[in-house]
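These are the structures, in structure tokens.
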Structure I
Amino acid sequence: MAIKDGDTIKIDYTGTLDDGSVFDSSENHENPLEFTVGAGQVISGFEEAVRGMEAGEEKEFRIEPADAYGEYKEELAQKVQKDIIGSDIEIRTGMLLLVRTPEGHEMPAKVTEIDDEHVTLDMNHPLAGKALNFIIRVVEA
């Protein structure tokens, strides 16, 4: 029976970037990915791709940034005073920090640059601005 909104399904998948590097795979997790189609539990492009598939079916597809994690937004990379972060942390390029927005929300930020007085924090999702390529197989529908 074809997958439709409201169905809970399980899939095996491998996700790659355009350069062929794997960014995620169900092989890295104990169980296949399980989600309810149409419930917003996965990115919209992924939900769209599984609609109409059936158990046992395999598919390859590409999701453009707009239907994945969005375009990269320069304004989400901000330079802040080093002393705001705190002296008890040894800050290194590439590390993730949990930052609090003025509204009180917490979100991860990647340290992209450090100088004597400032740290540049990038709050874009790590996959923002990237097209995602998937190979999936419906395990259960």
Structure II
Amino acid sequence: MVLVLKDKAEVVQSNGQVFHAERFQMEAPSIVRLRRFVRIPYRPRAPLTRRAVFARDGWICQYCGTPAENLDHVIPRSRGGEHVWENVVAACRRCNAKKENHLLTEVGFTLARRPFAPSDGFRLSLGRPEPGWELFLT
């Protein structure tokens, strides 16, 4: 909204919501195009955030396949596991509570897929993008 109001971006598509001010109203932008190029610093790895882990794992528990609510360290930190992409997965509360600070073999769990560091951090930072964004993200 601020970029559009300052004439630094133009609205390509709005989401239908309308913002009202004292002297004008404006449709909420869903997709904007910057009027000039803005360089974004290169990051060799996507930042490890809760939202990004859920997005990478499809919001599904990597142990049982139900909707995930928590993050879990495959090798618990209390046992020397690190807080890195390759050691963090999405998990449901039940599986997270059952696993606690145990190794997978100790509780009989297997991973749906091995955790990895994603290459597309931008998509992960979006979480679940709106359907209209797909054309512009490919």
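Just so it is clear, none of the values below were taken in a lab; they were calculated from the coordinates. Just so you know, these numbers come straight off a predicted model, no measurement behind them. Cβ atoms are built from the backbone, for glycine too; each structure is taken alone.
Which structure, out of I, II, was distance in nm of label points 7 Å out along Cα→Cβ at positions 28 and 84 derived from, given a value of 3.0? Traced to structure I.
To test your reading of the models, identify which of I, II gives 78 for volume of the Cα convex hull per residue in Å³, for residues 44-107 alone when calculated. That value comes from structure II.
Comparing distance in nm of label points 7 Å out along Cα→Cβ at positions 4 and 92 across structures I, II, the highest value is found for I. Matching task: -4500 is the computed value of helix-only ellipticity at 222 nm (-39500 (n - 2.57) for each DSSP H run of 4 or more, over all residues; to 500). Pick the structure from I, II. Derived from II, not from the others. Structures I, II were shown, and distance in nm of label points 7 Å out along Cα→Cβ at positions 68 and 116 at 1.5 was computed from II.
Of the structures I, II, report the one carrying the highest value of Kirkwood radius over Cα pairs in Å. Max of Kirkwood radius over Cα pairs in Å: II.
Out of I, II, which structure matches 21 when relative contact order in percent (Cα under 8 Å, 6 or more apart) is calculated? The correct label is II.
Calculating distance in nm of label points 7 Å out along Cα→Cβ at positions 52 and 100 for structures I, II picks out I as the one with the greatest value.
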